[in-house]
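Before anything else, here is the set of structures, which you'll find just below.
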Structure 1
Amino acid sequence: MFGRRRNAPPQIDSLLGAGIRIQGDVLFRGGLHLDGAVTGSVRASGSGVSRLVVGEAAVIEGSVAASIVELYGVVRGDIVASGRVRLGPKGRVEGNVQYGALEVAAGAIIKGKLVKLATPSGNTQDK
């Protein structure tokens, strides 16, 4: 009743601030909030639900993979999210987006294909 909701996304465990510039791949567990720049892929590792929040100032030059992806900045690469992808009003994707569920705010830009991932029953719906 007063505890954490069962379906609540994971809390943010790690923060990479706006002054950070990474050249190489980033692997994380749990929740990651990124405000800097990454040249390389950003991927959740291990089992369990993961959450990536890409802030308005953030730029990722590479692919992204996590259970939940919230994009308010820029990703120049493909996004794969088995759970949900949320594109904020300033979110920009230059690549394909594979998603379980999709939320797109007015103003978001997608330059690529949207691909609905298979549900547990095996059905897919392209949008």
Structure 2
Amino acid sequence: MAAYSVGMRKVRLVTELQQLEVCRRYGVEPVPVRPGMKVGIAANVHDGTKPINGLRHPPKGDTTGWYIWAGGEIPRDDPNFFAPIHVEHLKDWYPEAIKYLALPPGWRFLITADYEDVWQDPSLLKI
């Protein structure tokens, strides 16, 4: 059991370092998510549809403010498009998105296997 615990601490440390590097690259102070908090994720992330998009509103309650989906625009006519999952389960959905989770509210990302775009979107703060 001790080896498992050490292994999990190493995974968390590597994840935190990756998140800090993303924030450093874009010149922002990290706003990390806490274990047990939730992200909104679309089922189409499992379908292999690309690109993967993420946007962050201000956190509220036990939510991180993150919404992650695949493809183009978010459908406006589907109130169940996003399902809440705990951040710990994102590794089972799309682990490549985890390194972006410390970006502060008001930021977005769009990624594929060979492309990354990260930008600030102040409109996300007006909800």
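Read-outs: derived from the displayed coordinates by stated rules, not from any lab. All values reported here derive from a predicted model rather than from experimental measurement. Cβ atoms are built from the backbone, for glycine too; each structure is taken alone.
When relative contact order in percent (Cα under 8 Å, 6 or more apart) is worked out for each of 1, 2, structure 2 gives the greatest result. Determine which structure produced the value 0 for helix-only ellipticity at 222 nm (-39500 (n - 2.57) for each DSSP H run of 4 or more, over all residues; to 500), calculated from the coordinates; the candidates are 1, 2. Of the options listed, only 1 reproduces it. A value of 1.2 was computed for distance in nm of label points 7 Å out along Cα→Cβ at positions 80 and 112; which of 1, 2 is the source structure? Derived from the structure labelled 1. A value of 1.00 for FRET efficiency 1/(1 + (r/R0)^6) of positions 24 and 40 (r between Cβ atoms, R0 = 25 Å, to 0.05), calculated from one of 1, 2, originates in structure 1.
Out of 1, 2, choose the structure whose coordinates give Cα extents along the principal axes in Å equal to 42, 39, 27 when calculated. Of the options listed, only 1 reproduces it. Name the one structure among 1, 2 that mean projected area of the Cα convex hull in nm², for residues 48-103 alone of 4.3 was derived from. Of the structures listed, the value fits 2.
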